[in-house]
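Take a look at the structures listed below.
Read-outs: derived from the displayed coordinates by stated rules, not from any lab. The structure displayed is predicted, hence computed values, not measured ones. Cβ atoms are built from the backbone, for glycine too; each structure is taken alone.
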Structure 1
Amino acid sequence: MTPVASAPDRALLDHSRALIRSLQTPEGAYPASPTFSAYKGFCWFRDGAFIADGMSAVGEVASVDAFFAWCARVVLQYRDDIRAAVDGATAGEPLTDRHMLPARFTFDGARDGGDDWWDFQLDGFGTWLWALDAHASRHGTDISPYADAVALTVDYLVSSWRRPCFDWWEEHDEQIHISTLGCIGAGLEAASRMGVLDLARADLASSTAATIRDFVLTNGVVDGHLVKWVGSDAVDGSLTSLIAPLHFIPADNPVARATVDAVEADLEVADGVHRFIADTFFGGGQWPLLSCFAGLARAALGEPERAAAYLQWAASNATNTLDLPEQVDGHLLAPDRKQEWVDKWGDVATPLLWSHAMVLRLAKELEK
């Protein structure tokens, strides 16, 4: 098979690894973006877990170990909040959204960065468990130092997975999002096989993951494909992640191919993938990281050439300094809405570490 990465792509891959390493904080956190006004100074569990997975795939073991140590410290730092959330759910008196764990933290683990954010999201706490297990499977990492943090995270997710919360895009906290459920289910499934949980908790994590999968396939499928949230018939670019790399929906399940087909039909233009059809953020551009997720899903479906096309599109959007943006404006869904975001937050986040990590992850997948 011809290597996917040409010489220019190799330069981008080398730059991506070096960039993520150089921007990782002494605490182990992966910044979302070093300069973008709304992201600067914060690490998201979701973004960080996918960044870690990309770095793990290319062998950056020390960097990834440092990130997971940061995750564990943050989880343990909020053990009382987690126990309060679990106790409240058990008693039928769940905490308000603002008392649940946030999606993003400052590098020292603080939950309040001094501004309001769309914070209550559950997906990141699933993705860190999934990414930790994937890393250990690749590199033989000892997970036992993370046992307490894994157990706390499992308890939090088992007690709370049915709650509506903000999605990947920090929108629609009134909905139950299918991508969020996939992240939670994949994380619980991963935790159940780590070997660091007591038997009862491991069984509960496994059975809850199975319940979530049944719920998704029963309530989150319309016309044979996954949908954005329960009760919707629209798709979201994040849904392809459930096929790969999360593998929560097996590639041989007909829903997997139907979902990728539906995402492409509604959201893909010339190999660039939009978030969702009603997107207006910075005009609703195409996201390199979503093209990489679509590529990973196509690779899982046995279509490496299609996956390679997605990789090449993502790589083609690097700047002259080889930095990858969060999104590009070659095909905007709402061009009249771009300027309001530029006026609010400045130019599109560039570099976005998650974009770089997903290019690494897809390129590595296509080397197999």
Structure 2
Amino acid sequence: MSGPPQRPRIGIVGSAGAYGRWLRAFFESRMGLSVVGHDPADPASASEEALLEQADVLLFSAPIRCTPALIERYTRLSAGREAGRLWLDITSVKAAPVSAMLGSQAEVAGLHPMTAPPKSPTLKGRVLVVCEARLQLWRPWLETLLVALEAECVRATPERHDRAMALVQAMVHATHLAQAGVLREQAAAVGDLAGLLSLRSASFEMDAAIAARILSLNPAIYEDIQFGNPHAPEALRALSAQLSRLATLVGQGDDAARAGFRAEFLDANREQLGEPALAAGNYTYERLGYLLADLADARSLGIHLPEDRPGSLRALLHVFERHGVNIASLHSSRTPAGELHFRLGFSPGTPAGQLEDAVAELARTGIGRMLPG
């Protein structure tokens, strides 16, 4: 092959998984490419041989624990046919999959989208870690793919990626799972999570939301993030040591312990993070706090815009303006099906009659559809 085809055919190993389905939709609808997929969970999917014969770009979207061995299997089956083609993977651990792909004759890059399959058609607003391993002829096409994904692309070596993920993913997930475990153990004394949320701080609400998110998704993913990253045990031992030291100081309880707490956990950490990071983190926290406050406001409406096009939001807002209703907050989101939803909050004292008239006009004109709740 003198160079990649202008419209390469994409093969996805693991096409029946959540990310495999999202990627298939992305390649077909966003890039206009033909996709062939194989997945043992989908008996109607193409065979492994079909992928190796037809795919110019082969993308592995499989569980972490299975990916290296799966890549090695495809290398054996391909038997050199992959030369001049591009192999990619999207697992949360990079060193082992990238090393396995380098055992083939294909050009190689490892990708890690730092998000579950999004509701939006691209990765806009999300981070995508890119581990370039062996790229030559396919580099321009890969750059085209990254532009189309609209992600914030960050380059890293597989080793640096895995060490970072031991902190960014394994440590963070472990912290929230441990918090959930403490809440479970303390429930008999203090009540369940719903009762505690009535006494919530913004920090507790955010932590509870993250724990709920982790516990709501595929448990195999979170298990593999802990057990599949060779650097995770070191990070978890360090986390345990920090918590043990904190518990010791608090249990000691005297002035010396308080001074140690301030020096080790406040002063030293503040200095290490640095003023720019502290300022940015505080700003992010405040924005999240305002968002939570807006979402808790009883004076709000959820609205679906049937026409997802330029100008549709302006038409929606003009309806409230005509009826003298002042909008205090506005947030948007997309459903898994891609529907555009808005949540509007209104100023205190908004007359119920004016709001009802605006809602009636939205329903009559078809500009917006009210959502339950």
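Table for the structure above
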quantity	calculated
Which of 1, 2 yields 18.4 [mean count of other Cβ atoms within 10 Å over residues 126-133, calculated]	2
Of the structures 1, 2, the one that 3.0 was derived from, the read-out being distance in nm of label points 7 Å out along Cα→Cβ at positions 14 and 270	1
Mean projected area of the Cα convex hull in nm², for residues 262-325 alone - structure with the largest value, from 1, 2	2
Comparison of 1, 2 by FRET efficiency 1/(1 + (r/R0)^6) of positions 110 and 230 (r between Cβ atoms, R0 = 25 Å, to 0.05) - largest value held by	2
For distance in nm of label points 7 Å out along Cα→Cβ at positions 254 and 342 computed as 6.3, the structure of 1, 2 it came from	2
Computed 2.4 for distance in nm of label points 7 Å out along Cα→Cβ at positions 62 and 318 - originating structure among 1, 2	1
Highest-scoring label, criterion being mean count of other Cβ atoms within 10 Å over residues 190-197, among 1, 2	1
With Cα Rg over 2.2 N^0.38 Å, for residues 30-93 alone derived as 1.11, matching label from 1, 2	2
Top of 1, 2 by percent of Cα pairs over 26 Å apart, largest first	2
Origin of the value 11, where relative contact order in percent (Cα under 8 Å, 6 or more apart) was derived from one of 1, 2	2
